[in-house]
Structure I
Amino acid sequence: MNKLIRAITCLALMIASINLAAAEDYPARSIRIIIPAAPGGGIDSVGRILATRLSQTLGKSVIPDNKPGAGTMLGSQELASAAPDGYTLLAITSSHAVNAAVRKLKYDPIKDFAMVSLVGLAPDILAVNSSSSIQTLSDLIAAAKKDPGKMTFGSAGQGSGSHMDAELLKNMAGIDILHVPYRGGMPAVTALLGNETNMMFLSAVGLQTHIKAGKLRAIAVTGKERTAMFPDVPTMSEAGLPTFSAAVWYGIVAPAKTPPEIIATLNKAINDALKTPEVRDKLIAAGIDPIGTTPQAFTAYVKEDISRWQKVVDKSPQLRITD
């Protein structure tokens, strides 16, 4: 038995030494960032902007690789089973937390991942058609309470951020509004422009053209802070729901058990990148407010977001997706 224990101890020490040597030599080859969505959109922008900058700072190619499907879950599944060596990363968004609340996953959204850093926040905007009599969040809530179940909201689809934002509003404001799902954000915007629906939540980037053209009216933004793209639009908190916060977030993760030295290297590289005017300007242009964190803070942030959406789903079990 003693010989077996000594053999296991020696093996563990050898593996630790190999991992330490690999971490010290990191990166020795190109790195792949899985982008769990098609080209275009916030998560794609984050992955590509960071890949370009990290290629320069790390001295090795960082290659963005689009793997769309299943509401970002295909990318998460691939990353969860990847080797924990720092050469396969994943750009994730708040869909990671929403999926954990509404779906049965083939991976653990926390235990199967090593959080590297939050990258930025992109609050959604609550908008109505400019012809609407609704001017404020209070107006909207009052109108919904006057005719329960008659006001409609469009979304990018069942379980999407634009859907869940409205469900959170329903729960917090105590209103009954009807969900009309579309096949993506742009069809939902078209419906709002045509007065087929009464309101919707969507990213600032997705709505900015129509708001600036005067076709849509911005009522409030969903983040804790106002967004740089529309600094005059109040937050949901300022508009009357003090605890409402549901910004879309973006971050980078690695597989669980990736050596902490590698996580530290990546975290520093990302946070340094977020301080450069080049990266900041590109993210802001994409509607994303740059924010870097420690791995520990990012882990806590993701756990909190999963808990937030889980509470919404617990109150409205019909939100669970079983297919």
Structure II
Amino acid sequence: MTVQDLDKIKQNALKALESINDLDDLNTFYPTVLGRNGELTLALREMKNLSPEERAVFGQHANTVKKELEEVIENKRKALADAKMREMFEKEAVDVTAPGKVCIPRGRIHPMTQVYREIRDAMIGLGFTTYEGPEIEYEDYCFTKLNLPKGHPARDMQDTFYISDSVVLRTHTTPCEVRSLLSKKPPFRLVIPGRVFRVDEVDASHSPVFMQMEGFVVDKNLSLRDLKGTLIEFVHTVFGNDVNMRMRPSYFPFTEPSAEIDISCTICGGKGCRVCKGTGWIEILGCGIINPHVLENCGVDPNEWSAFAFGIGVDRVTSLKFGISDIRLEYENDARFLRQF
């Protein structure tokens, strides 16, 4: 056995490795060269037949060949393992951009959310800014500062949830007017959305929890004409230019004068039907010029500033726009009902 024989074993092994493309084949090949009975191992056993000088040269060269083959085989093993891993990843990869095989029902925007956004966007288009306040409110803000002192008979108009003698669940969004007057410097225009709470029996037209939106404007020399012009523009934006509007005198403790707004019935076009009870008109909101006492209670000089406000029930407008006969449907989240919108 000579050094040339070792080189021949190495060359044959390297040539065989080039054709191996599978880990199992590599594991089978390894012992044929470097195993206990492999070619290189058998060659090393022949060292005993060599002279001491030849043995030293042969042994050193054999170790070099062994290390080179082990390194090549290890690199080959790593390359095959990486290739197998990539193949597995490619085979199991999921294209997240591919269309699904199962039809998943799409969600719908709740009709009240649609109407809320429509009203909000209409008022923002008129120069209003969104303003919000807490649902748990001071009794002072909900009533007293709004010209409803303790014992005032108008408090009976709003059945209130009391948390304590001085804290309530707000019965309207109007306390936000008080908060804005106490915290903001006039002039300003605010749209105030939010849930309100009243002690009410649940039926087709009443709910203990419902959604309001309120418009509030503070400026100099405001009049009923400014309020009416704003509301005409608002009604036409939300309900359409073919809808008529009228104002009727009304009463609210925090506005003077006060009015209620009717629009021509969106169902019959003003001709008279079951929805409008044959009158051709439907009430949609209350409004008025802010009572000077409210401004005084909030530290605003009524001789310098004036204000007007109007409030609308989102659920009521939703019922009118979509022809919903029972308000409870808007709060039950029945998927069969919501799929219609």
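Computed from the coordinates by the stated procedures, all read-outs in this text should not be read as laboratory data. What you are looking at is a predicted structure, and each value in this text was computed from that prediction instead of being measured. Cβ atoms are built from the backbone, for glycine too; each structure is taken alone.
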Check your understanding: For structures I, II, which has the highest computed value of FRET efficiency 1/(1 + (r/R0)^6) of positions 31 and 183 (r between Cβ atoms, R0 = 30 Å, to 0.05)?
Key -> I
Study note, to complete from the structure: One of I, II was used to calculate distance in nm of label points 7 Å out along Cα→Cβ at positions 191 and 311, yielding 1.8; that structure is II
Review point. Any idea which of I, II comes out highest on relative contact order in percent (Cα under 8 Å, 6 or more apart)?
Key: I
Revision key, fill the gap. Working back from 8.3 (distance in nm of label points 7 Å out along Cα→Cβ at positions 87 and 247, computed), options I, II, answer is structure II
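For mean projected area of the Cα convex hull in nm², which of I, II scores largest?
Details: I: 18.1; II: 33.9.
Looking at the calculated values, the largest one is II.
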